[in-house]
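Coordinate-derived values only; no laboratory data. Keep in mind that this is a model prediction, so the values were computed, not measured. Cβ atoms are built from the backbone, for glycine too; each structure is taken alone.
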Structure I
Amino acid sequence: MCATETLKYLQRHNIPFILLTNGGGKHERERVEELSARLGVPLSTENFVQSHTPFRELVSTSWSRDNLGRHIQKELLEGDMRPGFADKNILITGSDPAKSRLIAEAYGFRSVITPADIAVAHPTIFPFEPQLKNYYAATARPLPSPNPKIDAIFVFNDPRDWAVDIQVIIDLLLSQNGILGTYSPKNGRVEHENHGWQTDGQPHLYFSNHDLFWSATYHLPRFGQGAFQAALAGIWRRITGGKAEMRRTTIGKPYPKTYEFAETVLAQWRGALLKKSGRADAAEETEPLARVYMVGDNPESDIRGANEYRSPHGTEWSSVLVRTGVWSEERDGEPKYRPTAIVDDARAAVQWALEREGWR
């Protein structure tokens, strides 16, 4: 019950923390309820961030809550994560695409399509395993039109039906203007930018993380969403003859967008705790964080992200690697991304951080 004791200690002493995970596949409310029951600790969606949580900010071109802060909002508007998909057709996939659709709809996306919808409407799009037809039909919805225009593709968490998902996603990346069943005449043409690949209005592709492995019940790490992304990118390289990398946006740990999202959420949570305790005035409640300790079990995501992230507010990030997850000292040796400290578990990590801060 190390995690339970640690979280209770942080809550009892009003020490602000957030839970930042590359996991997903459930709405934040459902996940928090499950964790609260399992750990015996009351948790809140206000300080809980999953890998696909930032996708909420792509629904509208305006923000009802300042979850991201001005810096990330500027990146969203000017970079490769453009919001405004509330009424656009988007394709969603994940471990359970039907459930991912419900999550996306709860976020505010109103026209969500899954690979099952397409496979049922167009059975010949994947001419294998006819016994899967009943499986897909159980969750499929009618398409908004026979060959809809898809404006964005979101991989919410680790897909299961790789073959169907890869076929449908590749079809759309090769399409003209994102219209299902079409093929862009620009593909492979040297006179166009990027040899014409993904330059003809195709939907942008978003991944919620790139973890190659994750720690499950099995004693060895299992493939994660990063493995699916690598397979998809490998097929894309074969199709394009290696002349064009697959254009996509990946968030989640270790990417800076997710760390800034996390920093903003943590700062807001700290402000709420200070206000509730009456220990600070309004100015102190909104001060930037001085230091954040990132405790994680995966050097490739948790530790790398904390080491490489540069806060626009000057916040210092320190990384703490625990021995109770993906990384194994005996199997993996020295971590590729060296943390500030290596400890046995989450309780030891919090104890190390508090001692470093002079906590008594």
Structure II
Amino acid sequence: MTLFIGLISGTSVDAVDAVLCDIQSDSKIQLLDSHSHTIPNSLQQALLNFGKSVYESDPIDQLGQLDHQVGLLFAEATNTLLEKSGYKATDITAIGSHGQTVRHRPQASYPFTLQIGDPSIIATKTEITTVADFRRRDMANGGQGAPFAPAFHQAFFSDDKQPRAVVNLGGIANVTILEPGKSPVGFDTGPANTLMDQWIHTHKQQHFDADGQWAASGSVIPELLPLLLQDPYFEQAAPKSTGCEYFNMEWLSTQTGSVDLPNYKPEDVQRTLLELTVITVSDAIKANLKKADIYLCGGGAHNRLLKQELQRQLPNQSVLTSSKLGISPDWVEAMTFAWFASETLNKRPISLFSITGSNQNSVLGGIYLS
């Protein structure tokens, strides 16, 4: 057995996902154990505010402190996973840590992406070699720095005969197009859960809409949906990536124009935001594949209404979850970075040209020895 741990916290900043995987040289991966490590409310709020440029103190000081805090949290998640699984630090080859994204600016004059969670602290506190900072090397090669999950989807979800699409429904949605004999195509389609999560938190103080129940109690607002769909990002050609610093409540208030949201029932707005995700994801699939099985992963895969509406938009395709391919939707992203760590240590470059637009394949990430 060759054991790796993968760590990631998403845009909702509600938990650190930690997985323990056995990764073999023949490109087989097995999930041995998993753990969702809660982020304390105070740290969660500080991270969410920081991402929105709401600072509690000098922003450079706060960035350094948050980097340290998230590093400690990721180390704690790792040690809890080890305790739960019965394995020891000496059994683990390496940790692959994505970190917590606080800013992603692929279209800036000097493009950058920033993930925090000090890998030196993780390596020190766990006594396990840690591989981190994967995305910036891709940007150095001219890539978008995201999405990265399509490389994992290609390695473990592709089929020699049948075309497939994999849809990761986190805060942002990304779609991977897998066609036999072709390089994968993957890109961010726009918001998945981020707008819905922020809207329900504003109106009901809940972190997410379980099963889409609140959205199901509302109706699509016909004059609002076209306004949301007018954003030029949706028509932008791939490669492309985005983040919650773009699709957020400020974007929503700007994009609605003459439509006064307080005049509508909040559940109708929620239903319209869900429809925005459905339309942008399904349009991306229709533009690339005429017929294929669709596999959902990420937190949105559990949203019953979202899945149902995607199936309605894609009547000739089966909308399933990644469980049908042997991996629970909850752990695909964390497993991605466990696998990335194994590729880095084996000095194998990741092919991202057809996904992020990078101009050369590179070994990604930096290695922090224990």
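When semi-axes √(5λ) of the Cα gyration tensor in Å, for residues 100-171 alone is calculated, the result is 19, 14, 12; to which of the structures I, II does this value belong?
Checking each candidate, the match is I.
Quick check on the output: 156 is volume of the Cα convex hull per residue in Å³, derived from one of I, II. Which one produced it?
I
Thinking only about mean count of other Cβ atoms within 10 Å over residues 132-139, which of I, II has the largest value?
Checked I, II; max of mean count of other Cβ atoms within 10 Å over residues 132-139 sits with II.
Identify the structure, out of I, II, from whose coordinates mean count of other Cβ atoms within 10 Å over residues 236-243 was calculated to give 19.1.
Clearly, the read-out refers to II.
Relative contact order in percent (Cα under 8 Å, 6 or more apart) computed as 22: which structure among I, II?
The read-out was computed on structure II.
Tell me which of I, II gives 22.1 when you compute mean count of other Cβ atoms within 10 Å over residues 20-27.
I
Upon calculation of distance in nm of label points 7 Å out along Cα→Cβ at positions 108 and 292 from the atomic coordinates, which of the structures I, II produces 3.2?
The correct label is II.
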